[in-house]
Each structure stands twice: as structure tokens, then as C-alpha cells.
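Chemist: Multiple structures follow.
What follows draws every value from the coordinates through simple rules; no lab data is involved. Bear in mind the structure is a predicted one, so any value in this text is a computation, not a measurement. Cβ atoms are built from the backbone, for glycine too; each structure is taken alone.
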Structure 1
């Protein structure tokens, strides 16, 4: 077999829930590597360490597995908003923390994001979910920048454009590393800091 079994998650949850998560983890890994068609239910069952009957007891069909996986992709707003909360000495520090949180969310979801790119032509609804990830990040950051503007702490400028440029930096860095697999010559922490400095210079300039 090409892949090791997916280990069951820890934490004392019920056996049925653990089995369901093993199936989803196996499907996510295989679909990211082989595409939707290549990830057959037989291969998913082998990787998850269950039989095919068990898969269909939890999911109506393979498409239902894909739909369940894609639900995770859009559930990031609360985490991004939380990244903007807390005690920060200045906006620059907030931006750096937000960049770290957003990039981490992309990396955590890289298999699902790869599935979206592979299946975009066959499942048009998938591309909408894919594009919602960076756009949600833009909306959350734009609202925070607007809040600072309303409080008189920043000059009145296009907060959405600023947020879009900032978020795009990390989205394209992620794509280059994990999708195109370029040998990207950047240190993540340095990128977070430099992008935050550049944005601050742009939005605070009179």
C-alpha cells in the first residue's frame, strides 16, 4: 500500500466519530494527491483502515465526503477575528499577528485547498469556496483598518485595497510554496514583518 493508515484522533470521542474523522482524513489526503476521481472509496477505506461498507454508513456517496471536507474551508472568520483581538502595543504588531494567523490557516487547510484547485473544472461550486478564503481574510482585516480610521488613528484611505494587497502577499506565497512548489527564497517570519512594515508605511503616509 502506498500510504500508511490514518491514525485515529485522540481525545475520548465516540468510536463512530473517530471512524468518521479517519475517513475524512484519508479522503482529504488522497484527493489532494490523486484528485477526486483518483481517490476511490476503495483506496479511502484502505488508508482509513475501514471497509467500504463503513464509508457508506457514514456518507451517502463520495461526493458527500467532498462536501463535508469543503465545509472546513470557509469556517475561518471567527479565527481571523480572534487574531485581531488581545493586547497589542501598535497596529504594526496587530498586522504581524494577523499575517501569522492567516498563513497558518492556509497551511492547515493545504490539502483541502489543493482539492479545490484540482476539482475546480469538474465542480464549479468548489472555486467559490476556494476564493472565499482570501476574501474573508480581506473583509476581516478591512473592517479592522476601518475601525482605526473611524477612531482617528489612521488617515482616511481605502481600507479594502490595503487589506487586499496585504492578504494577497501571503496567499501567493502559500500558492508558490505548496501548489507551484517553487523554491521560494523567503523566511515566513521575515515576510510577516516586512509586509506589515510596507502596509504601515502606505496607510500612515499623509
Structure 2
């Protein structure tokens, strides 16, 4: 949390060349780009399409993986309306925006002993809210462990205080991120066939998504 806060502080001071301002600029309060993007993606999702993707993936998968696919699909279908409502509300909130990593999760944080010595894979980096990074990283580290989230956010704010709107946005981005991540995995395993459903790592990821589903 200390390393991420320091990175955010430094990134907010970055002054991009004019041709890069659309991607790496900092600005005063405005709606978070990630909220608008997720709102658009979720509006395009349909239960019938999700179940179609599940069926394609299940046809190639072993029995245990099919069960996790089924559970994941049902959670997405049941949770979509509530998450859509949250994103609609959040689209009217304004927060500072700046360059953020956007794909900062536990495997992208490198350690030497207990010290953070690297934040890797900046390919998704662009202008957004720091709440997107915090939701992504804390969700990957702690799932739904509320006390761990609170302690981590307190550590972050020892270096970079969060506004009330940023704090309110973090759980919305966490819940929408889990739901849309689940949908992405259904698409990857279904029509795109990006991964082999028989791979134990796939089943582990599906199990993790279901186990950490926001309550």
C-alpha cells in the first residue's frame, strides 16, 4: 500500500507531451473513465449470451470445471442488475483522475524479502481514478476480508489520503470488476477458446472468482 501510494503521488506529477495527454494526464474532479467503460460493457451483456458461452466452454470441460462454470454464470446473471445500478449511480460521482496502473494485482507486485521492489506490467496504464488500482489490488489480495481491506486502505492513506468519493467508489469498482472478470473468463473459455478448460489453473481461477464473489 505504501509503494502504490508513492507511485500514485509520483504519477500525478507527470506532465505528458501534448500527443499523450488523452492517456496520461491528470485532471480535476470528473466521472471516472472506468465507471463509464464498465457501464457500457455491462449494458451489452445478456443472460442468454452468458449461458451460451458457458455451454460452449462446458462442452470442452471436465465435470468439476463444468460445475464451477455453472456457478459463475449464475452469480453473474443474478448480480448484474445490482451492479448496473451501482455503476449508474457512480457515473454521476466525480473524482480526481491521473495516470494509474489499472492492472495492478498480487502477481504484479514484486518483493525482496518483505520489501516491495517492483510494480510490473504497465501495459494497461492510463488516466483513471486511483480507486481502480486499489479495488483491483485489494480484491486480488484479500477477496472479501473486510478487516484486511480496512487495514490496507489505512496504510495507503498514511501517504495519500483518499477523498470521500474515492472511498465510496472502491467497492463499486471491486464488485463490477469481479462480475466483468467472470464474464470475460466465460468468453475466453467459450467462443474465444483462449484457454483449455481442462487446465488446473483455469479451474483454480474459476473457483477463486466464485469464492470471492462480493456479498
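Chemist: Taking mean count of other Cβ atoms within 10 Å over residues 44-51 for each of 1, 2, which is largest?
Modeler: 1
Chemist: Say we calculate volume of the Cα convex hull per residue in Å³, for residues 52-155 alone for every structure; which of 1, 2 gives the highest result?
Modeler: Checked 1, 2; max of volume of the Cα convex hull per residue in Å³, for residues 52-155 alone sits with 2.
Chemist: Moving on. Ranked by relative contact order in percent (Cα under 8 Å, 6 or more apart), which of 1, 2 sits at the highest value?
Modeler: Greatest value across 1, 2: structure 2.
Chemist: Kindly point out which one of 1, 2 the value -24000 was derived from, the read-out being helix-only ellipticity at 222 nm (-39500 (n - 2.57) for each DSSP H run of 4 or more, over all residues; to 500).
Modeler: 1
Chemist: Ranked on Cα Rg over 2.2 N^0.38 Å, for residues 20-67 alone, which label among 1, 2 comes first with the largest value?
Modeler: Largest value of Cα Rg over 2.2 N^0.38 Å, for residues 20-67 alone: 2.
Chemist: If you rank structures 1, 2 by FRET efficiency 1/(1 + (r/R0)^6) of positions 84 and 196 (r between Cβ atoms, R0 = 35 Å, to 0.05), which sits at the top with the largest value?
Modeler: Answer by largest value of FRET efficiency 1/(1 + (r/R0)^6) of positions 84 and 196 (r between Cβ atoms, R0 = 35 Å, to 0.05): 1.
Chemist: Moving to a separate point now. Supply the structure label, taken from 1, 2, corresponding to Rg/Rh (Cα atoms, Kirkwood Rh) with the calculated value 0.98.
Modeler: Computed on structure 2.
Chemist: Matching task: 1.33 is the computed value of Cα Rg over 2.2 N^0.38 Å, for residues 140-187 alone. Pick the structure from 1, 2.
Modeler: 2
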